[in-house]
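Have a look at these structures, which come just after this line.
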Structure I
Amino acid sequence: MITSTLVAAEAQIPAPTVEWSLVTPLLILGGVAVAGVLVEAFAPRRGRFVLQALLAAGGIVAALAETVRIYLDLGAVDGPVLGRGTAAVEGSLAVDGPAVVTWGMLLLFGLLSVGLFADRRLEGGLSSFTGRAADVPGSNDETQAVAVKLEHTEVFPLAMFALGGMLLFATSNDLLTMFVALEVMSLPLYIMCGLARRRRLLSQEASLKYFLLGAFSSVFFLYGVALAYGYAGGFALSDIDAAVSERTGSENLLLASIALIGVGMFFKIGAVPFHSWTPDVYQGAPTPVTAFMSAGTKAAAFIAFLRVFFVAYGDAAWDWRPTVWVIAAVTMVVGSLVAIAQTDVKRMLAYSSVAHAGFLLVALAGAYVGEEGRITSVSAILFYLFVYGVASIGAFAIVMLVRDGGGETTHLARWAGLGRESPLLAGAFALFMLSFAGIPLTAGFIGKWGVFSAAWSGGYWSLAVLGVAASAVAAYFYVRVIVLMFFTEPVGDGPTVALPSVMTTVVIAAAAAATVILGVVPGPVLDLAQHAGTFVR
């Protein structure tokens, strides 16, 4: 009796529909990550590092090729924008223009980051990651692990899981899927932040802080998801949009869900006052992981932020936009001012990241809808995320190479005279600093012009003016580093520049070339961002 009832019930439940051809980049990254775990279990230790690096890089290239195919298949390639896109996997994913362009951007960031992960020349034939994380720093066990050249090759599958979570986070079309993606993205990063070969205690402290604060922010996000479900009766962004449009539920429930989900999003992008993790984690994490986080996490979180607030809560813009305006202003000011007081290069870049989160929020707060119904802020933010991410990865790649004795030297005083020691590296770092400052003929100038123009077009001219003023303040500490490298006498013997591997050299060269080319000829990438259109509902 019971068995027949269950069979009848199963017969009435339709099988879920999965559009496999639209989610192949996610499937490839997931498969590569699982394959990496199997390599760890069964492959001999000797040669495992190279195998994992090749597997990760190959998987990213394959996923990138599939992303290009999906982009071309969205339709209306010859028109002003891509096709409207479609909801896939029972509506849990939105494969639209912004999602696919973000996939391509994140995969490029991942490929550059894997090149930094794979550098083994800086530590005497070993990577930047500790050989055995369980060993007490400075103990005999750690010394033995270094002597036999143990390495944590697990970082490659962990990076693939994190990258897959980023892609899923940026394309999630319901809040429950978004929460799962948030955890898939975050948990591997918590682990990788504590695996630095040098300054292990600082690295482990950074990992613990990131984990605890990240757990708190996830709880806020999840509570907001629960309240949104109570308000709309569903997790889908379209269901929430319909409920907000009709205003059928409790106003207090709506505002509470917006606030709590906003807290989780603001934490991930590093906006004030939820930015306290940023300087500590950026400083303590292995520098390749810092580069990966600075570009990938911010890009994925911002696109998810846009999707939730433009699609689900778009008709409640007058409820959330004033708060975003205030947070954008405070984030720009705090990030720019506090960065001036930093004496550590990685902490300075961390507060620079905070300031850039504020600049990006300027476009979100002043979202402008054109005559065709397109939100021009989306294209401005997509372009800004790309140029910032490329310059950030390039800057941290150079941080890996400036050394003093046993390891990296990140104190600004030790960077004095770097231009004399290595003019090319110092010149590349100066280029990235100028791009961060938004100096003309660099990609950063075009990016800032785009986000400030979007805010101005949306009527938020005061926020755009404040952003320009904050950029002028931020230019001080960027130029200060350039003066230190080229016009200041070195302390003692000055810094030592390690000979980079081929991968790191390619990463720096590619980042520098992109920063210059997109500053002089930004048209193709701007057109790509503008062509992405808006989010599917």
Structure II
Amino acid sequence: MDIDRAIKESSDRRLQTKYHNAVYVIQRTFSLYEFEQVAFSFNGGKDSTVLLHLLRAGYYLHKGKTDNSNGNQLDCMLKCPIRTIYFESPCAFPEINSFTYETAAVYDLHLEIIRSDFKSGLETLLKEKSTKAIFLGTRIGDPNAVGQEQFSPSSTGWPPFMRVNPILDWSYRDVWAFILTCKVKYCSLYDQGYTSIGSIHDTVPNALLSIADSSSTKENFKPAYMLSDGRQERAGRAKKISSMSESTPVLSNGLNNVGPHKNSSLTASIIAVGDEILFGTAEDQIGATLCKKLQAIGWQVAHVAVVQNDVDSVAEEVEHRTSKDDMVFLFGGLGPLHSDVSMAGVAKAFGVRLAPDEEFEEYLRHLIGDHCTGDRNEMALLPEGITELLHHEMLPVPLIKCRNVIILAATNVSELETEWECLLQLPSTPVAWMAPFMSKHLSTMLSDIEAAQIISKLCIDFSDIYIGCHRKSRVGPLIINFVGKDNARIELAAENLCQRFPAGVFCEVKPWLI
């Protein structure tokens, strides 16, 4: 069989794995349902084109080779007489319609054309003919893929049937690897720079494939398979612009009355994922260093948490903090081990699934080399539809940002220093520089009881300044910390405190001596 042979002769192990898994799903479907009860939804696009040829292979392998005496072996290898649903729309590209009808004729597809909307057309079709399963070319990353599995019952309110998604875990690159390896014909629009085809009203060639040519008045494009970043597949599809009002951050911890400009602040939370920290076998030095880094650029750290290496624990903490803070920094729990659950936790917090990110996988492939099998790299599974890769030439792999959560790969302070500097150097860094915090620290041998009442009143009088106290040891000096963005107010608060006690009771301490 042409498709099966082409895959076997390929040196692309990843593609071979994807192919065998998809064909298994197809053969499983043919075993579960009568062939007449199964349909195939074909729309002429690249994904359904791939699925067509996978169906041919799966049908051939399921039926086995036809007896030569019947003279039907070639037909069996070439065709797949499956019921095929095509929703014809006046908004479709002419090239799509032409390709669909030509393909149906070549492969003996039993084309059933529907000219109404998808739902009502499907209801009518399923009433006329018993249909228990429909093959769909849905891939992770498609708008309608959220929540689906390879076998997923139809949604509530729709006619009952089983949605079968053999290529659900295929990436954009996988699709084109299959098409080019098997040398199958595809719609000509893909050679004109289209990477994702919808209606004639919302689809244009992908600008990322544009060819710069000053000698030509016509804009030319490279073919779709040359798009390097599959996450930009839908860049040629019109997007709805949503208007969202940004809320002003509310400050707390004694900084609730700061001014709107130079004294303004953004809030951040830090989440460390690590049983070893909770067991006391390791110290969290990264979190403490990150607090200092954020304060140095004017951010207020509102919350620091350490959670277990558990998906639900990570998800609960991320979900709680992302609704409260401008940015969440998460570290720990990254990698291929069973305890590395951070990505799954972030995905669950935002209600999305983990999906293969082909661009990130390429970075990992260069980094890991021979240790990467190429079949399924669990480290390249990132939260679907919400992930942004933050590139910097000094980093072996990009930092990962999921909405307002930045995932740091640092395992020690030295690595954090590098990642932090790279983060700040990004042209469109998500960590905005604010007016930095300033501080003043006074030391005294007063007892807590002697100082408590005066300091409490001072906190009320200077609510725009954070005033905190601590001791290094039970018998050591009491350190009073004044932190804020207005140095004049800090000095005034410290002076006010000193005036309430005899001269010499307080002395200033440098931050590095505290």
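Since every read-out is calculated from the coordinates, none of them should be taken as a lab result. This one's a predicted model, so the numbers in the text were calculated from it and none came from an experiment. Cβ atoms are built from the backbone, for glycine too; each structure is taken alone.
Numbers for the structure displayed
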quantity	calculated
With helix-only ellipticity at 222 nm (-39500 (n - 2.57) for each DSSP H run of 4 or more, over all residues; to 500) derived as -10500, matching label from I, II	II
Structure responsible for 0.05, with FRET efficiency 1/(1 + (r/R0)^6) of positions 54 and 470 (r between Cβ atoms, R0 = 41 Å, to 0.05) calculated and labels I, II on offer	II
Per distance in nm of label points 7 Å out along Cα→Cβ at positions 102 and 398, the highest-valued of structures I, II	II
Structure from which 4.3 was derived, distance in nm of label points 7 Å out along Cα→Cβ at positions 310 and 462, options I, II	II
Value -0.43, -0.90, -1.28, calculated as log10 I(q)/I(0) by the Debye sum over Cα atoms at q = 0.06, 0.10, 0.13 Å⁻¹, assigned to which of I, II	II
Computed 16 for relative contact order in percent (Cα under 8 Å, 6 or more apart) - originating structure among I, II	I
